[in-house]
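Alright, structures below, take your time with them.
Read the figures in this text as sums done on the coordinates, not as results from a lab. Since this is a predicted model, take the numbers as computed values, not measurements. Cβ atoms are built from the backbone, for glycine too; each structure is taken alone.
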Structure 1
Amino acid sequence: MTIVPAIPTIRLRSGRHMPALAFGCGSKWRKSSTNPGESLGPTDDDTDVNRDLVDLIKYALGAGIRHLDSAEVYHTELEVGVAVCEFLAENPNVKREDIWITSKLHPGLVDVRGTLERAIRRMGVGYLDAYLIHSPFIDGIRHVLGPDLTHADFWASLHQAQLDGLVREIGVSSFDAPHIDLLFTKDPSLPMPAFNQIEYHPLLPQPLLHKHHAKFGIQMSSYSPLVPIVPHPKLGDLVDGTEAGKHFLHVLDTLAAKLGEGVTRAMVLLRWNLDMGHAVVSTSGRKERIDDIVAVGRLRPLNKDECDEVCQAAEKVGKVRRLWPAEKYQE
């Protein structure tokens with residue numbers, strides 16, 4: 001029998017409990033489209049499986065991870081499905097309902113229900129636990145969408161898929177508060193997103209979005225949580241080399257030493273994100289890093305003073321948004 005370490009969970013507005021530490025199947029695992037221009041996502045004929053990713057997902061599940069995060073445009077939904085099905089067959093004590101699977105719809109794919117059904121069919125998992133609109137930015141793909149399709153249309157289609165049992169929770173990714181308002185321009189009675197997966201780390205605290213989400217019961221989920229310590233491909237090292245940056249890293253190192261032997265800066269940043277009340281998506285191609293992600297769930301929580309110390313040190317470094325242009329957001 002497989003003994004699985006406890007992974008913390010977060011209670012969503014619906015009452016469902018979502019595993020708070022997710023293994024991300026994008027980033028380094030993301031594939032380029034085999035048919036550029038034909039489809040933003042894979043087709044049913046796409047059967048090329050990255051066995052390295054399948055094996056690493058199975059390793060993550062064996063280590064205790066119970067939340068997998070993918071997306072249509074990553075072209076890794078097939079690997080998620082293969083890994084989950086193989087793992088369940090090899091571990092009969094683990095059930096499908098024990099593994100939370102999140103995927104995301106690219107807004108350029110106008111057939112919301114068909115895209116979701118294809119994802120479920122390719123994965124072979126029966127349903128998805130969460131399906132998100134991957135981005136609020138649709139103006140650049142108007143040539144695909146046509147002039148009349150809106151955020152509200154996507155949201156209504158997702159809600160209907162939820163009512164029909166294809167997906168348990170629906171949400172968004174990289175949405176700011178004004179973007180969320182656009183979901184309800186046609187039908188204000190539709191439910192709020194269960195959660196919003198956003199870039200979040202100490203250099204991008206977004207207090208206005210926090211306040212908005214707390215008001216409406218929207219859970220935050222964080223991607224790119226390690227931005228402060230991962231060199232940017234264009235900007236280089238974001239914190240090292242300045243006095244403020246050195247102090248920030250010193251704070252992380254001090255907390256790592258307090259949390260225990262073998263704790264790294266990355267583990268401190270993941271623990272900080274959890275203790276700010278967020279779910280966290282992190283990824284790696286190395287098994288030892290997956291072990292670290294799982295170990296974060298067993299670390300003692302940072303107290304308020306320790307979380308505040310990280311925030312205050314980061315504030316002196318300055319704000320950094322790595323993925324989307326800062327001008328697209330209000331903070």
Structure 2
Amino acid sequence: MPTVISTSQAVGLVIDDDNVANAPFFVLPNVSIQSDAGSFSDAIRVTATAGNAVVNVAGTLIAADDGVQVNGGDRIVLTSTGSIFGSYGLFATGFDGGNVFVVDGLIDAEFDGILLGSSNSGNSVTIAGHVIGGDSGINNSSGDDNTVRITAGGVLEGTSVAYAFGGDLGTQSTLVNHGTILGGTGGAVVNSSNDPALAFTNAGLTDGDVTLGTGTDSIVNSGTILGAVDLGGGADTFTMLGSGTVTGDIAGGAGNDTFRGGSLSDRFLGGDDNDTFYGGGGNDLLYGEAGNDRFFADTDASADTYNGGDGNDTVNYLLSSAGIRL
């Protein structure tokens with residue numbers, strides 16, 4: 001039997017083994033829930049282990065701590081009329097993964113809009129609304145097999161960093177942006193502890209630098225990145241599709257990296273180790289830097305500039321119909 005909350009309340013909602021079978025829980029529009037000591041300062045706190053909670057919030061959650069804290073395998077939907085205000089918007093605690101967050105409304109948090117706790121994997125986040133964090137929009141602190149999708153019209157924003165990820169579990173997380181990522185003073189997408197890898201697909205707008213770590217990262221960009229890209233260590237891949245643009249340099253750092261240009265002009269910096277470059281269209285600037293690098297010239301190679309740097313470098317110009325510039 002569904003549980004419908006139709007009147008505002010100044011005490012938090014605790015979903016435990018005694019009431020989890022009454023899911024789904026609905027918080028109706030124009031209804032507010034405020035946290036209290038009984039809910040451990042969370043507006044909604046899930047502690048149930050006998051079943052998974054399903055919560056639909058169309059009203060307002062106001063919390064001293066978390067808007068909603070989940071317990072693993074739970075599903076939280078914030079509708080377009082819903083809003084969450086608190087220290088943290090949505091919090092998946094450590095080791096309690098497999099949660100689903102759907103955000104069509106507003107999350108405005110003092111610290112992290114969405115916090116995915118350490119050692120927490122298999123979470124899915126979809127944002128069609130607006131998530132704002134005073135520190136991070138999303139803090140993927142485990143960096144482990146979590147997926148975040150920002151749909152067209154969705155906004156992820158952080159005063160410091162829009163999307164932060166870290167941890168040492170080593171499994172790749174996924175970030176897909178078809179909307180808007182608004183970075184802050186620390187950048188837009190930032191690895192905070194080097195080890196985990198990220199697969200980042202940007203088909204929208206990312207405003208701010210992208211700084212990755214030592215994992216095997218991949219970036220596919222068909223949208224706009226207003227900033228620089230640093231792939232960090234590891235054997236990374238950067239692919240520009242069509243008229244995708246990056247306003248700053250695209251740097252590989254350490255590791256055997258692969259760069260593929262799009263239709264427009266690109267600037268790739270290989271960094272250390274043995275890198276591979278495909279310029280694509282436009283007037284590309286390809287810098288191998290250290291290592292034994294390989295450059296594959298294309299049909300407009302005469303418009304590109306190749307600088308091998310240190311090491312024994314190779315240029316393959318079989319596809320070039322004109323000369324090349326070294």
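Looking across 1, 2, the calculation of helix-only ellipticity at 222 nm (-39500 (n - 2.57) for each DSSP H run of 4 or more, over all residues; to 500) that yields 0 traces back to 2.
Largest in mean projected area of the Cα convex hull in nm² among the labelled structures 1, 2 is structure 1.
Structures 1, 2 were compared on distance in nm of label points 7 Å out along Cα→Cβ at positions 132 and 188, and the highest value belongs to 1.
For Cα Rg over 2.2 N^0.38 Å, for residues 84-211 alone, the highest value in the series 1, 2 is held by structure 1. Looking at structures 1, 2, which one was relative contact order in percent (Cα under 8 Å, 6 or more apart) calculated from, given that it came out as 18? Source structure: 1. From which structure (1, 2) was Rg and Dmax of the Cα atoms in Å, for residues 12-115 alone calculated, if the value obtained is 11.9, 34? Answer by label: 2. Here distance in nm of label points 7 Å out along Cα→Cβ at positions 52 and 220 is compared for structures 1, 2. The highest value is that of 1.
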